[in-house]
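Please find the structures below.
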Structure 1
């Protein structure tokens, strides 16, 4: 999409491009080019560069450490970081719990947690989903009981699909503090130090072979009452606020544009008989349909950004962004795997792992199957797409 930027906005775009070119960590770029697994330190290396510049939290208010960017500047930033293949900043601190804390937290909580989120000193994870309580999140069973002296909660329960919990210093957890109230009315929002005795993190290995998600068990975990955000039993208000921000970010328009560019490049060089794959009318039609859907999604994202700039928080349109954005991301990985053809087969989990076996085919094909598998999750996390359609039916259509 071609937008008419003002001279000031064009100058900002040039500044962003130059900054990325000069400051993106070289060792991180090397790992990305080689397709290596990224460590916590790799993610934090780019985070800390941006924190030093004051650009780590594009959407935060200036008074809490944000850069004061306009909606257009935030759009330019997302476009340029995707264009330069920068790794994403882990969203759990910056995009999720940070806005909850500066919106609902006490002055003491803001002073304690926000600077460390910005600096990267604290790595966060999200304790929402449980076995049996995924999209039906309000049915969660993890209990928090207030001590007799009112100084702390005792938390017991289990969370699952907890992304990057193996690296986390802190987690934000939804817990049930009133089992007798209606589901949404008996939940509280707690900030929990992941080093607290009683917390056990166990890995879940995904279909792509990655250790990205975990189970988290909490057994008699003591949490100071001052770590509760907002009122007791009113945590569902924080939860809905956070999920609206998460769903907006899940759209991933800029990254998907870059993904389609890669698919086009691959299909231009890979042969389908005696012609490039992109010359195949059936494959070319899939790419064209994907590009049209992404353009429509981008317009929706821009309207959402404009609404936020006018002082309106993300509403039911965040569900539209989540549905279409996640489906487009899946379709991109499907086309990449289709383009890889038989070169993708050795990288299905369990193949090609022997000491004497080496990757075959072009470098880009080596991770198409793991990426395809990994992206199956996008239509589930952040509230499944089926749940998002229910939200749209109720909030937009009035059904």
Structure 2
């Protein structure tokens, strides 16, 4: 019968431990940046988290929370099934109309998560392209894009990070339909993609362009110079800037019709919960208000305090060695700052880092205190590996 599954699983876990990559989630009892870490055990401590992607603090905004409560009261906790069966509620349609307006597109379609949105978009476009389709992906794209490429069954080619010339050459050698996919803001380095150059390359070679804007709370802007004369799909998430949960893809009516009819993560997954959809809809309302503008300005001010000139609220502190990064994280934790160490396989070997993420919900005093603590470590903030 060979080796049992218990033995196989045990060996794999032993390798994880042996490679120094064992992980487990920690209990964080919080509503916003401040809370109790390891709250279920005897060693719980009060900390300020600089680990969340809740960039504008909208997860606790009164209007967002109230909208989720109203949706729970009206529709209950779950959607019941996939939307093509019985899962669609009025709030799903209202949210999609608002997301399309937000993205400046003809239509939008929601997915349960941003991860599912990338799987669905890349699979659907590859299927439309047929057997000769090719997907070209930036080497530092998020894992959801990497997995979407793998599952698309298209030929996948990785281009050097942000290298438009390399991308252009690869597109020139593509015989069949091509799809280019890139994060607009890269989640580990916090740098931005050269969108204008990428769009020009796609335009020259008639490639479709998929832009994952999950972390683009402060930009870069996607304007007509990027979208004109191109098939562009804008993928986003409600779990970061909008403080809720879910993903979406925005584009032409034809693209969204394709996703509804072909994308497996849409067809075969229970719909986004009504409460999450309502929370995201309310967060969009805040985002497009004077208050939303003020929150973005506040967030940009925090970034400038820690890393002047850095374009995003993701601030990498690259330390190289895993143990050095883990030690720095532990030192910060002793001072009341939760800044997790990020290490392989999330980032390439030799680029282990602290990943500082800022939120408009942080106070000026908290950001200044973190800056002082980082200085005592001799850390250079905002110097990514990309």
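When you work out distance in nm of label points 7 Å out along Cα→Cβ at positions 7 and 111 for each of the structures 1, 2, which one comes out largest? Intermediate results must be reported in sequence, preceding the final value.
Numbers: 1: 4.5; 2: 3.9.
Of structures 1, 2, the maximum of distance in nm of label points 7 Å out along Cα→Cβ at positions 7 and 111 occurs in 1.
Check the numbers for Cα Rg over 2.2 N^0.38 Å, for residues 159-318 alone across 1, 2 and tell me which is largest.
Going through 1, 2 one by one, Cα Rg over 2.2 N^0.38 Å, for residues 159-318 alone peaks for structure 1.
Compare Kirkwood radius over Cα pairs in Å across structures 1, 2 and report the one with the greatest value.
Values: 1: 22.7; 2: 22.1.
Once Kirkwood radius over Cα pairs in Å is worked out for each structure, 1 has the highest.
With distance in nm of label points 7 Å out along Cα→Cβ at positions 15 and 343 as the yardstick, tell me which of 1, 2 scores highest.
Once distance in nm of label points 7 Å out along Cα→Cβ at positions 15 and 343 is tallied for 1, 2, the winner is 1.
Work out which structure the value 46 belongs to, where percent of Cα pairs over 24 Å apart, for residues 231-326 alone was derived from one of 1, 2.
On the way: 1: 41; 2: 46.
Matching structure: 2.
Going by Rg/Rh (Cα atoms, Kirkwood Rh), for residues 143-190 alone, which of structures 1, 2 comes out largest?
Numbers: 1: 1.02; 2: 0.97.
Top value of Rg/Rh (Cα atoms, Kirkwood Rh), for residues 143-190 alone goes to structure 1.
Of the structures 1, 2, report the one carrying the highest value of relative contact order in percent (Cα under 8 Å, 6 or more apart).
Comparing 1, 2 by relative contact order in percent (Cα under 8 Å, 6 or more apart), the maximum is at 2.
Identify the structure, out of 1, 2, from whose coordinates distance in nm of label points 7 Å out along Cα→Cβ at positions 103 and 375 was calculated to give 4.3.
Working: 1: 2.9; 2: 4.3.
The read-out comes from structure 2.
Assign the value 8, 25, 31, 22, 11, 2, 0, calculated as P(r) over Cα pairs in 10 Å bins from 0, in percent, for residues 39-198 alone, to the correct structure from 1, 2.
2
Readers should treat all values here as calculations from the given coordinates under stated rules, not as data from a laboratory. Keep in mind it's a predicted model, so treat the numbers as computed, not measured. Cβ atoms are built from the backbone, for glycine too; each structure is taken alone.
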